[in-house]
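No value in this document is a laboratory result; all are computed from the given coordinates. Given the structure is predicted, the values throughout are model-derived calculations rather than measurements. Cβ atoms are built from the backbone, for glycine too; each structure is taken alone.
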Structure P
Amino acid sequence: MPTPFRPFAALLAWLLGAGIALAQDYPLVIPHAFGTTTIADKPQRIATVNSGNHEVPLALGVVPVGMAAANYGDDDGDGVLPWVEERLAELAAGTPVLFDEGDGIDFEAVAATEPDVILAAYSGLTRADYDTLSRIAPVVAYPDGAWTTEWRQMIRMNGAGMGMAAEGEALVARMEARIADAVARHPQLRGKTAMFVTHLDTTNLSVVNFYSAHDTRVKFFADLGLAMPRSVTEATRPGQFFGSVSAERIDAFDDVDIVVTYGGPDLLAAMKADPLMAHMPAVAHGAVVMLGNDPLGNAANPTPLSLPYVLDAYVALLAEAARKSP
């Protein structure tokens, strides 16, 4: 279930423990996986890289000068997801500069926006990426590993980097309340186990690829009342958000009640027809949630602005799968 609202003392302890003060006195010193970042003054020009980070300033009423173009779930191909378009309209703002990250971060485009800070708390930055971006402006990088920052940490770190730690904590509380409300309407989810299978090839299902216990999509299952299968925990490697297991070992996943994956009817049909994968109880019973390349596909990885759009539909799909589970 979602983490309960933090009392002020606990909140203050967390922020101080992370080297971030609620008062946001400057200079700020923010610890992360690559060391620490010092921000001398409250940033006015905010840039973000990689997916989702731009939604934190937008949710807090700040329009970034530049952000990554959407490359997944973009229904009209303009590089901006529908909930972001709506928020920009609410703020009476035009579309910020969009960074094309199809071949990696466009450092020249980021530099051209002349940012005071670059937010990347949820990202896949390499050390080289971080060093290059740091020559442009202070960078708020992820706290532990690439693509492993769960949504609360993303909001808190990016909010702190903007000098808006208290506002970020309030945003976390609002999201937690929204999630709790959605989950309360589907009690059948409680205690069910879920596994996020991904990057499957319909022509060759000899390998089962999955997001590990470190991945944000898997961490989000806990917010929705779902439990971690022991099989996924045991197959998770330190520091890795992704794992692979031979389909010959499919019996290891007998403890999985619900499978979530990206794909459509063709993939589901292939999974049910495969002589090995069909032995997985969740697959055999049809307890599978298929997420397509559309706005709903973003539901598995919550962000501040996407949550009101896709949460209810995602939870409903999970609840339907739970009813079919063995």
Structure Q
Amino acid sequence: MPRPTRRAALPAAALLTLALAACSSPAADDGADGSGDWTPVTIEHALGTTTVESEPERVATVNWANHEVPLALGIVPVGMAAANFGDDNGDGVLPWVEEKIEELGAETPVLFDETDGIDFEAVADTRPDVILAAYSGLTQEDYDTLSEIAPVVAYPETAWGTPWREMIELNSEALGMADEGADLIAGLEERISASVAEHPGIEGRSAMFLTHVDTSDLSEVSFYTAHDTRAMFFEDLGLVTPESIASASAETDQFSLTRSAEQADAFDDVDIIVTYGGDELLSTLEDDPLLAQMPAVANGAIIALPGDGPLGTAANPTPLSIEWVLDDYLSHLSAAADEAR
């Protein structure tokens, strides 16, 4: 998905005014159900330390997919980021999220438009008790501004580099539902293992994930590093990280890198390539004199996911998308593994 730019922050005083107004307003019936028995939760993350002093009844989320954790645990957020990638019908809600909201018998939460970054005023208007962003690209300024509204849970180490398990762990902990979060992780792991077992040809194959390829200029190869959650997901599916990607990733904390096409032979240890595109992309790669020498290209072991559809979106694993996409994704990977030599 695209990494959002940052909307110009509202003055801290203005945000504080909004936050105080939120605290003085009566709580709505939606959000988490308070039990009255709460132990303060303290979470350390890359941007500071956050303490949730009281049980949150109104949960807001910002940036990609964080809303899927409370939804998976039966809590409907009061506000969440609108989908700006892979939204097949333009309503701002991805299909697996829409299905879960319907299952819970709830209305769609307020959708924050993050096209130009976080809409701080819209977040404040939902009067949240906590803001979940364990998988995000928050800057320190974003975090500080949001913290004027409510306690914020940011990413543990690297922007946009939180694995799906940690996203669940941190966000569920902030909700006082760490045990339920652990159960959610265990259930997903069981589901993944069962599905992977049905595709034994994938086991041990090496894979790389190219970023969106510009078919008009193949002079460079851009790929996701081992720090990106798309590449991390390969391990869950029985694939391995090729040494070429592992060594490149060890030199940076960035989620993607670019190499000259003249260095394409460095990826001779890649069995399968996953990327975004269609038939035009496949034929363009196969016709390029440099990239066609890559074994995965030469063998036709390429998966071109629709970059504007849910399947391509779900290659970046999130709590609700994993089960939605798993069988289709594994089928594509299995077919590519059959082509690999």
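Once distance in nm of label points 7 Å out along Cα→Cβ at positions 191 and 223 is computed for every structure in P, Q, the highest value turns out to be that of Q. To which of P, Q does the computed value 1.2 (distance in nm of label points 7 Å out along Cα→Cβ at positions 63 and 135) belong? Traced to structure Q. Each of P, Q could give distance in nm of label points 7 Å out along Cα→Cβ at positions 199 and 295, but the derived value 2.9 comes from P.
So mean projected area of the Cα convex hull in nm², for residues 167-230 alone, computed for just one structure, reads 6.8; which one of P, Q is that? The value was obtained from structure Q. With respect to distance in nm of label points 7 Å out along Cα→Cβ at positions 87 and 103, the largest value across structures P, Q is given by P. If FRET efficiency 1/(1 + (r/R0)^6) of positions 79 and 311 (r between Cβ atoms, R0 = 25 Å, to 0.05) comes out at 0.60 when worked out from the coordinates, which of P, Q was used? Clearly, the read-out refers to P.
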